[in-house]
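Asks: Structures given as structure tokens follow.
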Structure 1
Amino acid sequence: MTEERDLGPQPLSLLLESWGLSNHDLVVASPEQLTHKQVQRACHGRKLTLKMKQKLARTLNFAIWGRLTNDERKGFSEYFAKHLFNYSKGFETDVPDINAGILLSVGERKLRRDFKEELGIE
């Protein structure tokens, strides 16, 4: 019995594109030393462990959170592994983005300076 490890493009890729983020943006914003290779494997559908899926979800939330204004942060709902990977427990197809209202206003913003200082990036 062989297990399928490459599961095709994941919802994570669409979310990154929708939020105007690149793989590099995730790596920079990650407080957990995420690598470019890990992000690439996740986006291309390589089956990941639960810990790695959680790490990517936390990092995505960090990368988005750092671009939001204080008012937008109040309405932001965190993403979990079930939102990012179609093979995660609880994944539902055809469900709209939980942050669709905020998504449209963010565009191509960069990380806020205060957030970079908080992470120790600057």
Structure 2
Amino acid sequence: MDVLCLQIAYALNVLILTPVLVSMCSDVNAPIRALQGTIENSEGLRLLVASLWSAILLLSLAGFFWPTLFLPVLMLQVIYKSLFLLTYCFPKLRAGKVENVPIGLSVSFLLIVLTYPIAIFYGFTAH
């Protein structure tokens, strides 16, 4: 069960990130679909986010086969997604600027922040 929880998290990373990265690479001059047009697009931002998410995808593929070795990838996701929610999304929502918040992305981040710590806990207790 413990390894299965981790493998599910890694598989979800791959399933979520693959179409997102395809759209980021194919819509070069269009708004970033993953950000739902709420954050201004620039080549630098696109490449920065795509690089981070590509690294997470590749490490998640490896994590599927070596689940406990790649636990830091899941921890990184919980930390950076928590920070994004706390420093960008929640303040915008509190200020009534819902149109500036990528709702789909925010919901997926929130689900990861709430569920991945469970997988991480079970991963640490695996022997």
Structure 3
Amino acid sequence: MSKTCIRVLADPVQIKECKESLNQLDEQLELATQIFNLSGNSVRLKILFLLYKEGEMCPCDLSDILDISVGGVSQHLRKLKDGKLVKDKKVGQTVFYSLVEENIQMIRPVLESLLNDSKKEQVI
């Protein structure tokens, strides 16, 4: 059985205001979509969490922690960097990654919640 919408009266003012709201938020909605697509992958979310918790890390350390190859970590970091969620800096021959603070604001509550949960687990 298909469900259909049978509307008696449309509210043209509501429809117009909602369309305008979406149009005004077009850039922010596009950014949010990109952020959630990138962080929707479990490995990338783990990387974001670790960078949030530790401040900065190199791919080798992330590889050891996540039990995946350095190449695999690097591919995820590249996607996060292309999405402007992480940045890198080279110190000697080592590259360190950290979060781009202004671009993770949307997922900060998720990262903070995960951090709080990890602290609770350590106490138990």
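Asks: Comparing relative contact order in percent (Cα under 8 Å, 6 or more apart) across 1, 2, 3, which is largest?
Replies: Across 1, 2, 3, relative contact order in percent (Cα under 8 Å, 6 or more apart) peaks for 2.
Asks: Next question, about the same structure. For the read-out Rg/Rh (Cα atoms, Kirkwood Rh), for residues 15-86 alone, a value of 1.01 was computed from one structure; give its label from 1, 2, 3. Write down the numbers at each step before the final one.
Replies: Details: 1: 0.95; 2: 1.01; 3: 1.17.
Of the structures listed, the value fits 2.
Asks: A follow-up question, please. Here helix-only ellipticity at 222 nm (-39500 (n - 2.57) for each DSSP H run of 4 or more, over all residues; to 500) was calculated and came to -19500; which of the structures 1, 2, 3 was it taken from?
Replies: 3
Asks: Continuing with this model, one more query. Can you spot which of 1, 2, 3 the value 1.00 was calculated from, given it is Rg/Rh (Cα atoms, Kirkwood Rh)? Please list the in-between numbers first.
Replies: On the way: 1: 0.97; 2: 1.00; 3: 1.17.
It traces back to 2.
Asks: Out of 1, 2, 3, which has the highest value for Kirkwood radius over Cα pairs in Å, for residues 47-110 alone?
Replies: Checked 1, 2, 3; max of Kirkwood radius over Cα pairs in Å, for residues 47-110 alone sits with 2.
Asks: Identify which of structures 1, 2, 3 gives the largest calculated value of distance in nm of label points 7 Å out along Cα→Cβ at positions 23 and 79.
Replies: Top value of distance in nm of label points 7 Å out along Cα→Cβ at positions 23 and 79 goes to structure 3.
Taken together, the values in this text are just the output of simple stated rules run on the coordinates, not laboratory data. Bear in mind the structure is a predicted one, so any value in this text is a computation, not a measurement. Cβ atoms are built from the backbone, for glycine too; each structure is taken alone.
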